[in-house]
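Readers should treat all values here as calculations from the given coordinates under stated rules, not as data from a laboratory. Bear in mind the structure is a predicted one, so any value in this text is a computation, not a measurement. Cβ atoms are built from the backbone, for glycine too; each structure is taken alone.
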Structure 1
């Protein structure tokens, strides 16, 4: 080869990785038997899903189960859209609501790994409007916050923030009067306005003293924006979704794919199905300005499974390294103080619930981590058994017995255990 040609070839070799990044890995698939699972017993999961749809518990439902690095079970049943009669497909777009929270938490920890954020530094470094936060004390008195809110508090729901629609307390009424959120729709234009309005409201308790579910991860999403200088959707798309091949994950569902986005539902008191949200006019996911790090994403089951594979693999999937194994281990460990739990004895890490041991242990192996969403979606990752479970219906107010029932069926399918 002439010298000039060799030089051009060498230059192209240097340019190719940047111009044509490596394609994200496909989800690996395998046989249940090779992964230590029984096909016959996994069939029980399929049958149960079908019965849940046939009985009217869900209009539709999709699921994926992976073991020992391979997807070994996939099933989709029922309807995507009860108004049009469109059937649920494996590539349907589904609301994951609070299953957005682990994704936002990973996004924040990427900034920690890059030295741009510290877990225990005051968020007032980035939110100067929060420098004079107060706490609601007894008899409605306001007292100064004893310590500033930190990124760790936001990640662990120990910030003192609530949602404001759980009850009718004084703070609930203050949140409602500030018009932050109604039952399902965010009322502020964006998370910047949310953070600014929260600066004028008291905290429910002293930061770091309790666990309480609320706006913490939405505020964390805006913290990502201020630290990175990017909108949350662009940050997650370029830093997380594209490297993992999560190419159908959206805060704002594009018009060209809206036919794969269906209805969301509740069950009325008389047992009839009621459409809660319709894809043609859903203010949470169409024409979005409020990028909710706490509950704003829509995606396919395939995309969320890619995220789960990355977590179970210690922060990597295919050629993409998102976080270090040490950071994943920290995030998925129970970091709550002794005597404190996140409900029913469960622990909590940096964005994940952690399955307990002892008297509160249920089906999940202790140390498994998990989360769920308002429409009944849930996932768990069991590092000991190298197991991932992902179930995605679309029903607000899913009965609490359904999740442990499906988990029991999955664990009953194991023919080999790593315990």
Structure 2
């Protein structure tokens, strides 16, 4: 076995990725399927919301001047001339001394300028006693108060939330242009592997990387393609690498050993632009192009696979899917409970736990122990020019969520 002649820095790998990625072409998607998609074009409303002045409370539509001086000790009486419900129009104009019983969301009758809440009025028959005064416009939602015609409602690049879909529905949008989802072929190799859901026997190992990668790809806006474990031979791996997809991920066989076929195949049939990265874990990671498609070589050890995906493949998939920012995680800054040791010359991915608002390092090594990531609350990235951090140092923790 030979080692790596040299290793790229993480920054060099990122620059290569950023130079290879642009948003996928847009596609039109129906309103019901827009949640979690990324807008390709800004949305401008061609209507006012609401389209009419409306009551914001149940009560009585009145002219504000008719309530001047009203109080619990000075009740003013108005004549009820009708009722208006949501979705209906009152057919007449109300005049001084009149009131219309009105429900929340109903159009304000012509001539009225305010609403007396039902709690501030007492009705009996065709008369209502007002016990508080209101000013013009009180408890009234004005035309365009929520959304004005001609205004930008949502900007391109936004990942749509459920409430965004509701806003689009309110302005009559039936479909919208969104960034296409990249299709990502997952290739998991290893003759020792058995499918997820199986029980390992003897020296067998259950495939955990395939399901994990599929979930990560969905999180990052991609569509995973994973028909199952690929036999650990060059012909089978190359055939799978050439399956129809926008991105190819190869998990396992990414290093420089005798059974590590993927790097040689990529170098022979495409281009291997990065192989070996100065980081721990995930140092055997690689990337390149095959038939003009991005190919990422991810280590087989599960923690290394997760780390290499988040640092490299995930960054590319998120960019293709139109998602902003290099990381899908929120972060916090907190002090270390004890020192975090690293080595100058490589970047370290340190899993950590947060206890009483202090950061407790769990592990940097242990690339095969995936459970270390489930025990951890997140990770700290120690840059390659650092020997680590002393106790009490404030560090940025990326939270797994």
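As an exercise: relative contact order in percent (Cα under 8 Å, 6 or more apart), calculated from one structure in 1, 2, equals 16. Which structure is it?
2
To test your reading of the models, identify which of 1, 2 gives 22.6 for Kirkwood radius over Cα pairs in Å, for residues 96-335 alone when calculated.
2
If mean projected area of the Cα convex hull in nm² comes out at 28.4 when worked out from the coordinates, which of 1, 2 was used?
Details: 1: 24.3; 2: 28.4.
Structure 2 accounts for this read-out.
For structures 1, 2, which has the highest computed value of distance in nm of label points 7 Å out along Cα→Cβ at positions 352 and 376?
1
Starting from the value -8000: which structure in 1, 2 was helix-only ellipticity at 222 nm (-39500 (n - 2.57) for each DSSP H run of 4 or more, over all residues; to 500) calculated from?
Of the structures listed, the value fits 1.
Among 1, 2, considering only FRET efficiency 1/(1 + (r/R0)^6) of positions 32 and 48 (r between Cβ atoms, R0 = 30 Å, to 0.05), which has the greatest calculated value?
Comparing 1, 2 by FRET efficiency 1/(1 + (r/R0)^6) of positions 32 and 48 (r between Cβ atoms, R0 = 30 Å, to 0.05), the maximum is at 1.
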